[in-house]
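Below: a set of structures, written as structure tokens.
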Structure I
Amino acid sequence: MKSLELQLRSWQKFYNRHFGLSLDTDNLKIPDYVRWFDLLLIVHEQMKFDHLLEFSRRLFQVRSVVRDLTVETSWDLEERSTKELGTYVIWVRDSLNANPETAFFSANGIKERGLKTETLTERLLHGSFVFETRQQYLDTRTTTACTGTRVRGNQIPNVRFSQRENLLTIWIDGPTCQFKRLRARTVHTL
């Protein structure tokens, strides 16, 4: 795991370089470190889904059925948002493919187990950060079920990347959908 200070500096550079945003890390509330959750994910209070979707379009081809998360999201079913928290921090697993232990778990099953997972905005930020800092892609062998977000009447957005096509795909499934490669990315929060 990279040191906390090094990760904080990487996020400051990322936000400044790609979005023209300054990131004050002095007052961030950072959850305690938990084993296996090695990558800090900082969601800036000014970062919105549409900014990340546009940024992703500069990096790769994007096919998305979700156009505007503010219109399509049921915010009462969003696990975390900058609207409520301002800039916030979570720990995620530093893995290119989504967690194997959530394979065959539907979004409803994840909710029943009380697992906290990445939202769609967090997943796009996570993927963009990993690509820009390491030139690596998330979800080339799996699909992330962004069960931390619900859209259009309890539907779940999913994200996958095809290196062959340089294509990021976002689509929606029902909350009972489950298969081996569809997996949620668990997170550690305050």
Structure II
Amino acid sequence: MKKLGVLEFLRGLNEEQRSLLGFGSVLVLLLALMFFVFIPLVEEALLVRDRVVNLSDRLEAYEELAHREYYAQFAQEQKIKLATLEKRLPKNLRQSDLMEELYAAADGCGVKLTAMKSRRKESSQKQELPLEIECRGSYEEVLKFLSYVEKGGGFKKIREFTARGDEDNGSLAVSMVLCAYKN
């Protein structure tokens, strides 16, 4: 069997075979252009259009907010609220003062504090003072103490809260980590 070159191969084809080969070549070229050029361009154009729609929606929302008459009043109210909340944060919160406050609150609520200790050394640089607290009392007394912690002065947050009830004497044993914050 003799190897034919491309030119000999093409010379050996009749007119109908050449036209089919040419048509097939054009079809392959068109498919390649479509899959590698046109489809990625269309997909990118659709993504860009979606981004433009999203950005224009956001811009309309911002423009609507800026045109509202009460926006300046709303912003001023928010600034006042923030200033009020910042005033609630004590500048110099000492661990000993916090412990005294909690002992007095527990005594006033009828709750017995069985343990209270700091989770770390007191530092003037720290913004958070965590205390491990264990207490015991009736459901109402513990609820009253927790309400004081929530509504008392300064910002306090309770983490790692566990409560166990004692059916024999009707008391509730609570352990928690209370974090007080300073400005």
Highest-scoring label, criterion being distance in nm of label points 7 Å out along Cα→Cβ at positions 9 and 137, among I, II:
II
Among the shown structures I, II, from which was the value 4.4 of distance in nm of label points 7 Å out along Cα→Cβ at positions 65 and 145 calculated?
II
Calculated from one of I, II, P(r) over Cα pairs in 5 Å bins from 0, in percent, for residues 33-104 alone reads 3, 12, 17, 20, 24, 19, 5, 0, and the structure in question is I
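So helix-only ellipticity at 222 nm (-39500 (n - 2.57) for each DSSP H run of 4 or more, over all residues; to 500), computed for just one structure, reads -18500; which one of I, II is that? Numbers along the way, then the final one.
Values: I: -8500; II: -18500.
Traced to structure II.
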Assuming 28 is relative contact order in percent (Cα under 8 Å, 6 or more apart) as calculated from a single structure, say which of I, II it is.
I
Computing distance in nm of label points 7 Å out along Cα→Cβ at positions 57 and 113 for each of I, II, which one ends up highest?
II
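For distance in nm of label points 7 Å out along Cα→Cβ at positions 49 and 169, the calculated result is 7.5, so let me know which of I, II that is. Mind dumping the intermediate values first?
On the way: I: 2.0; II: 7.5.
The structure behind it is II.
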With Cα extents along the principal axes in Å coming out at 41, 35, 31, pick the structure among I, II it was computed from.
I
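Coordinate-derived values only; no laboratory data. The structure presented is a predicted model; accordingly, all values stated were derived computationally and were not measured. Cβ atoms are built from the backbone, for glycine too; each structure is taken alone.
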